[in-house]
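Chemist: Following this line, the structures themselves.
All of the numbers you see were taken from the coordinates with simple rules; none came from a lab. Being a predicted model, the structure only gives us computed values, none of them experimental. Cβ atoms are built from the backbone, for glycine too; each structure is taken alone.
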Structure I
């Protein structure tokens, strides 16, 4: 589990290797990750967009960006949270991800970045 607080918003990440969906012989390694976003500010915020940076141990990388998360642009009230699960595919059994969300303070309409902590994606069989 990784956690990071930016601008009063905490992002907690957990990742898992999805063995049943992976195809190592074809260099396809599937990982899921669970995100919890918690608003500790005394105002509501809205998640507008996200940008991810995905790296694997072969030196390959790609970026993913778009509106919201899994089709939603959630509003988080004071002390509110939003949880979701998503996934990614790598060409090697080891990788990393990091990124950020663009949030909006709903009181002032100001936009700001909330960083997603960098986290490892590791298939358990490489640890043995």
Structure II
């Protein structure tokens, strides 16, 4: 499994969290039950999921602050999962370049939703990136 594939797996798990409301370990166990191709990136995947969920209140607050005129309930679950993964990598993973974190989240939104959704995700992540670099 590549890092990109592990990120996509993390995206799927974070998306699933919206419906299952399980903790990170339970979600990962569920994922591993049905998928076995995590060889080589298991640590990255687990860190991404656990860090995202551990920081979910702060991540969601950032989304609401930067999605002008939008509440979390109005944002599609796909876009929300992409934003959460992107913000996690932007703010909590120094091993990922900011441009890659943004681009990969945008690509996930584009692949699983629409061009319009990917532009929305890009706008919010770019704004958060600008605030991060300004501080």
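Chemist: Thinking only about Rg/Rh (Cα atoms, Kirkwood Rh), which of I, II has the largest value?
Modeler: The maximum falls on structure I.
Chemist: Hey, volume of the Cα convex hull per residue in Å³, for residues 35-106 alone derived from one of I, II reads 84; which structure?
Modeler: I
Chemist: Given a value of 3.5 for distance in nm of label points 7 Å out along Cα→Cβ at positions 27 and 67, point me to the structure among I, II it was derived from.
Modeler: The read-out was computed on structure I.
Chemist: Computing helix-only ellipticity at 222 nm (-39500 (n - 2.57) for each DSSP H run of 4 or more, over all residues; to 500) gives 0 for which of I, II?
Modeler: This figure was derived from I.
Chemist: Same structure again: If you work out relative contact order in percent (Cα under 8 Å, 6 or more apart) for I, II, which one comes out largest?
Modeler: Numbers: I: 31; II: 24.
When relative contact order in percent (Cα under 8 Å, 6 or more apart) is calculated for I, II, structure I comes out on top.
Chemist: Compute mean count of other Cβ atoms within 10 Å over residues 3-10 for each of I, II and report the one that scores greatest.
Modeler: Evaluating mean count of other Cβ atoms within 10 Å over residues 3-10 on every structure, the highest lands on II.
Chemist: Okay, next question. Distance in nm of label points 7 Å out along Cα→Cβ at positions 11 and 75 was computed and gave 1.5; which structure, I, II, did it come from?
Modeler: So the calculation was done on II.
Chemist: Looking just at distance in nm of label points 7 Å out along Cα→Cβ at positions 51 and 115, which of the labels I, II belongs to the structure with the highest value?
Modeler: Checked I, II; max of distance in nm of label points 7 Å out along Cα→Cβ at positions 51 and 115 sits with II.
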